[in-house]
Structures are given as C-alpha cells and as structure tokens.
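Chemist: Below, each structure is written out as structure tokens.
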Structure I
Amino acid sequence: MNIELIRNVLNILFMIGAAASVVLFFMASESNPFLYIYVCMVAIVIKMVEYVLRFSQKNKHNKRRRTL
C-alpha cells in the first residue's frame, strides 16, 4: 500500500477530529461534558500514528542516501 496515501487519510481524519473537538468544546452537553476530550485524544493518537509513519519513511530514505 502507498504510505503517502495512508498519511494523507490520517491527516484528514486528524483535521476532522480536531475540528469536531473544538465544536464539542463549545457545544458540550450537561450529560457528557468531557466528550470533546475523548474526541481530541483520538485525534491526537491518529496524528501520532501519522508522525510515526512519516518518521519511519524519512529514516528509510536517509539510510539509503548514506549507503550510496
């Protein structure tokens, strides 16, 4: 599978999650006032996964350059 495509999808999901957490912060209901924290935490985990993919991809690319 294409790593760039996966990273782009994860970035889009992160942006949607971040926007949803901001909206939920201002629209939090009385029944579950910390719902925005849960949504924000999921968005941050998605971003961390994307970062790990990007970092591992850069390391593979840098190692190839050094051996040449």
Structure II
Amino acid sequence: MSLINDLDQEVENFKKEYEKFERGNKSAGTRARKVLQDIKKTCQDIRVSIQGAKKEEEKSNSSAEN
C-alpha cells in the first residue's frame, strides 16, 4: 500500500502546484511537470508490482497442481 499512498501524495502535490500555475506562477508549472514525472514513475512501479504478484500467483498455482 505504500506505493498507493505515494501516488496519492504526488497527486495532491500536483494539484497544489497546478493551481498555483493557473494563477500565473510560472515556476509552479515547472514543479507541476516534475511531479507528473514522479507520478509516471510511481505508476510504473505499481504496474511492475502488480505484474510480479500475478506471476507469483501463477507460479504457486502451477506448482500446486503438480
């Protein structure tokens, strides 16, 4: 669940920075883009974690059948 919590926090950070950007703070736009990059990395980590769990489950199911 740690990755999910990280993602939630990153999304909140993005919202704050994007709101600042919309009010005219150009530096906040740079920070918002950085946070989006962090979100992308976290999403990839979650995808890898899910895929690993699926493979482990398939592996344990196939060994249980033998």
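Read-outs: derived from the displayed coordinates by stated rules, not from any lab. Note that the coordinates shown come from a computational prediction; the quantities given were computed from them, not determined experimentally. Cβ atoms are built from the backbone, for glycine too; each structure is taken alone.
Chemist: Which of the displayed structures (I, II) returns the greatest value of relative contact order in percent (Cα under 8 Å, 6 or more apart) on calculation? Walk me through the intermediate numbers first.
Modeler: Numbers: I: 39; II: 34.
Ranking I, II on relative contact order in percent (Cα under 8 Å, 6 or more apart), first place is I.
Chemist: Where does the value 1.3 come from, among I, II, when distance in nm of label points 7 Å out along Cα→Cβ at positions 9 and 57 is the thing being computed? Working shown, then result.
Modeler: Working: I: 1.3; II: 2.8.
Answer for the origin of the read-out: I.
Chemist: Of the structures labelled I, II, one was used to calculate helix-only ellipticity at 222 nm (-39500 (n - 2.57) for each DSSP H run of 4 or more, over all residues; to 500), giving -33500. Name it. Before the final figure, lay out the partial values.
Modeler: Details: I: -30000; II: -33500.
Computed on structure II.
Chemist: Here's another thing I want to ask about it. By the measure Cα Rg over 2.2 N^0.38 Å, tell me the structure among I, II with the highest figure.
Modeler: Details: I: 1.52; II: 1.67.
Evaluating Cα Rg over 2.2 N^0.38 Å on every structure, the highest lands on II.
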